[in-house]
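Any read-out appearing in this document is the output of simple, stated calculations on the displayed coordinates, not a laboratory observation. Predicted model only: the values in this text are computed from it and were never measured. Cβ atoms are built from the backbone, for glycine too; each structure is taken alone.
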Structure I
Amino acid sequence: MQPYVDPPRRSPDLSVIGAGLATTAITLFIVFWLARQIKDFDIMGWYWLFIIPVGAILVGIGAGSGYGLMSWARGRKISGSLLAVIVALLALAYAAAQWVEFKSLNLERYGVDFFKYFDVTTRSMTFKLMRSHTPSGSLGILGYLFRLLELAGFSLGGLFIPIMLRAKPYCESCLTYMQRSARWWLPAAVPTRKVSKKDPGAMNAYQREMEEAHKKGMDLLNNLVAAVRENDATSVRSILELNAVDTKEANKLLESINLTLHSCAQCRAGVLEMELKAGLADKTKVTPLGREPLSSGFVAALGDIRPRQTRKMS
């Protein structure tokens, strides 16, 4: 009889929250220090197109980095409830930063309380274009809109790394994030070639070739998924060895099906991630096609898969 082994416990959120609070405090201290050292330096006041708070977003990314980094290090899955806690803590940190700035000015000796200070500084906010040395007039009540934009940008920036981590494949059994262990590419288009627009027949033939190649690529993907669901590692290996191309050749195609194998370093279970890449160079669009879970035995049976022959794509 196999001895009973307690399942691994989930990493506590306290370490994640503690790391996030630490990076938040460090980031806000740096922002506060820079504002005191450099005249007219206000990174939280950096906007793009007058409405996108790029400065607040950048500060938020730095502030929230601890949440994501500790989650990765401790194998703590980013849950919806943890995201909600992070948002609340970031909002409190923003308010605390305003309070610290108020206290540093020692305005209470003049009978100015925090709410009066916050209202005056918000209504007196101004804009100054990068090429202009003359600031605009006070924004008045509109200043509160930009305060909200600052808060939203700071909070969303703080969620940037945790949300990216939330999208990564996760092993629920071992409570750890999976690592990318292999990649393959299935062609879904014929090699690009020059076709004269003055030759309708050639254009139509080329279009038909593209459509047939796309259909063949999707059929290969459907057969691959069917083999995965039947735990048929032999068929999966055969499809990939006979049809996959390397990344250099895939990048020459207008469409390719990108397959990424993520696996757990402890139990070797995995996830096959599928995407359709369309376009060339920097003008590409990636469409997710789903994920298929793989057992540890299936991942081991796949082994190291390499295409048997190199295709010449000219």
Structure II
Amino acid sequence: MPNNLGYLHMKVSTVGVIGAGQMGNGIAHVMAIAGYQVQIHDIDQGALDALPSRIAKNMDRQVKSGKISRDEKEFALRRIQITNEIVSLGHSDLIIEAATEDERTKQKIFDSLLPHIQNHTILTSNTSSISITRLASRTDRPEKFLGFHFMNPVPVMQLVELIRGIATDQETYDICFEVVESLGKTAASAEDFPAFIVNRILMPMINEAVYTLYEGVGSVEAIDQSMKLGANHPMGPLELADFIGLDTCLAIMNVLHDGLADTKYRPCPLLTKYVEAGWLGQKTQRGFYDYRGEVPLPTR
């Protein structure tokens, strides 16, 4: 919970988002709806070009469901600027890195940012598993560095994990807690251990579902039906893995296995094989399901 001592601290008005993929565009979307001025950066010009229509389409769903008005949508879209120059994010009060789940990539991003940001700028990462303490230690402001982990899809999911590194100060946490509240979401405070809370619990379940498939206990369809109808899960674990991305699931399992040195976190060989094949789920049209037809079909 935030500190209620009543001191005045920085109010965030400008937010920089790094990465225009599934998570980055969702983060920009909810930040703009909440009234923040947003700049979003990506090195992929194609991703940036597709961003305005992608966000507008997602906002249209909210207009249709009555969650926002058409005017709110139009004002929010005007608050979003796109840039292929990371220098442009330097004026931001808060920067949220939402690049691929690879530690070296994230370190390079923060290295390139540091010469351009302001003294008060808070740096955060949307990482789902990588050590916040380790990422922060590579910057000039570990006390102003926090894990800011949104759930996917960002406009729909209500939870944000806030993860303090060993050096993160209370003011930084409080500021980010207030930002989460301003989005109409709920913040869960997590300690900086591999995969934090949600993925520490979720990914081993998905990995066990893959083992269940690998060992022939059940088919893709039987496993997903069992968990949906037998445990009341909205999505089966293999369907969910395809939605998340099998490469992301494997990366998180490797972080758990390496970080906790426990064999119960060993990634299933079948999960590794799917990733090696480039069958990463919905984003590549094939994973545990084949999405190239009118109806997704199990691949095993």
One of I, II was used to compute distance in nm of label points 7 Å out along Cα→Cβ at positions 144 and 232, and the result was 6.5. Which label is that? I
Once distance in nm of label points 7 Å out along Cα→Cβ at positions 64 and 120 is calculated for every structure in I, II, which label goes with the largest value? II
For distance in nm of label points 7 Å out along Cα→Cβ at positions 40 and 280, the calculated result is 1.8, so let me know which of I, II that is. II
Computed 1.13 for Rg/Rh (Cα atoms, Kirkwood Rh) - originating structure among I, II: I
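Using helix-only ellipticity at 222 nm (-39500 (n - 2.57) for each DSSP H run of 4 or more, over all residues; to 500) as the calculated read-out, with -13500 as its value, let me know the right label among I, II.
Working: I: -17000; II: -13500.
The structure behind it is II.
Check the numbers for distance in nm of label points 7 Å out along Cα→Cβ at positions 104 and 160 across I, II and tell me which is largest. Walk me through the intermediate numbers first.
Values: I: 2.3; II: 3.1.
Top value of distance in nm of label points 7 Å out along Cα→Cβ at positions 104 and 160, among I, II, belongs to structure II.
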